[in-house]
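Structures incoming, each one as structure tokens.
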Structure I
Amino acid sequence: MSDFSQIVCPHCWALNRIFNLSLASAARCGKCKQLLFTGQPVNLSMANFNRFIQCNDIPLMVDFWTPWNGPDQTMSVTFKSVTNELEPHMRLARVNIEVEKKIASRLQIRNMPCLVIFDHGQEIARKNDAMDSSSLIKWANKVTISALA
């Protein structure tokens, strides 16, 4: 395992090579100088989706949602609440599939809510159930520990 990780900045999308021990600290982007981990999910679009799923050395969990779906709204609150718990060892992001229909089509997102975990560009897990924050954290940790083993 390398002593360094590549992390995409959630603000300017620049690639940052940071020392692994500094993941837990207040790491900043070398380009825009903003925090790499903000405690908020990153909003993804066609413009930045591939960069985030392929260029991060940490897993990426994506919440695919729609603004009109009640369970999505409930899951949204839960998803945002676990961001601080899962960062910096996992990046959390959201995709509004009403706006980003090509992403949803490409990944065959059909049931809502839908959470997908990617690792180095590959989908490693998918969950189509609403979860409470404790269940969401347990699922994310189980998936990523299994993927690293």
Structure II
Amino acid sequence: MVRTLALLRHGLASGQGSDAALAPEGVRQLERLAAALRAGTWRPDVVLSSPYTRALESARTLARGLGVATAPMLLHELLPESEPLDALQAIDAAAPNVDSILVVTHLPLVGRLTFELTHQEVPFSPGTFVELRHDGDGYAQLVRRIAPQELAQ
């Protein structure tokens, strides 16, 4: 099965605590990202999120902009300091046999997940989106990376 896994570092936030909300600029970044992805007709089958406020708000904002009607599913394995293999097992358990998954999480986990899957170092500023494709053999392929500063304001 070919699977697309999109990893999103939450948008720009008002702080670092678990209850820190998205900053207004973070919301605007994610709205621009949703518009760019929608123009390319990309839409996930399921959205998984860290339970931290800034990640959940990011997941909801992007999902709404993409026309995804179902609420994001919260996974405690997507917290910043989680182990990549634990997170991947939780993703597989939460979305078995799903072709396209959006995962919203934090640094350092998002970078560690990307490296685990691709063996490539990929930079993640707040609001950065990375799409990976995996056919079940070997490493996943980096399809694209979209950073907020690359999108028109």
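Computed from the coordinates by the stated procedures, all read-outs in this text should not be read as laboratory data. This is a predicted model, so every value here is computed, not measured. Cβ atoms are built from the backbone, for glycine too; each structure is taken alone.
When distance in nm of label points 7 Å out along Cα→Cβ at positions 15 and 119 is calculated for each of the structures I, II, which structure yields the highest value? All intermediate terms of the calculation are to be shown ahead of the outcome.
Details: I: 2.1; II: 4.2.
Largest calculated value belongs to II.
Match the computed value 15.5 of Kirkwood radius over Cα pairs in Å to one of the structures I, II, and report its label. Going through each structure in turn, the value belongs to I. Quick check: 33 is what I get for relative contact order in percent (Cα under 8 Å, 6 or more apart), calculated from one of I, II. Which structure matches? Answer for the origin of the read-out: II. As an exercise: helix-only ellipticity at 222 nm (-39500 (n - 2.57) for each DSSP H run of 4 or more, over all residues; to 500), calculated from one structure in I, II, equals -10500. Which structure is it? The correct label is II.
Have a look at I, II and say which one yields -1.00, -1.09, -1.27 for log10 I(q)/I(0) by the Debye sum over Cα atoms at q = 0.23, 0.24, 0.26 Å⁻¹, for residues 79-134 alone, as calculated.
On the way: I: -1.12, -1.20, -1.32; II: -1.00, -1.09, -1.27.
Of the options listed, only II reproduces it.
Given 3.4 as the derived value for distance in nm of label points 7 Å out along Cα→Cβ at positions 7 and 111, which of the supplied structures I, II does it correspond to? Considering all the candidates, the number was obtained from I. Structures I, II were shown, and mean count of other Cβ atoms within 10 Å over residues 71-78 at 15.9 was computed from I.
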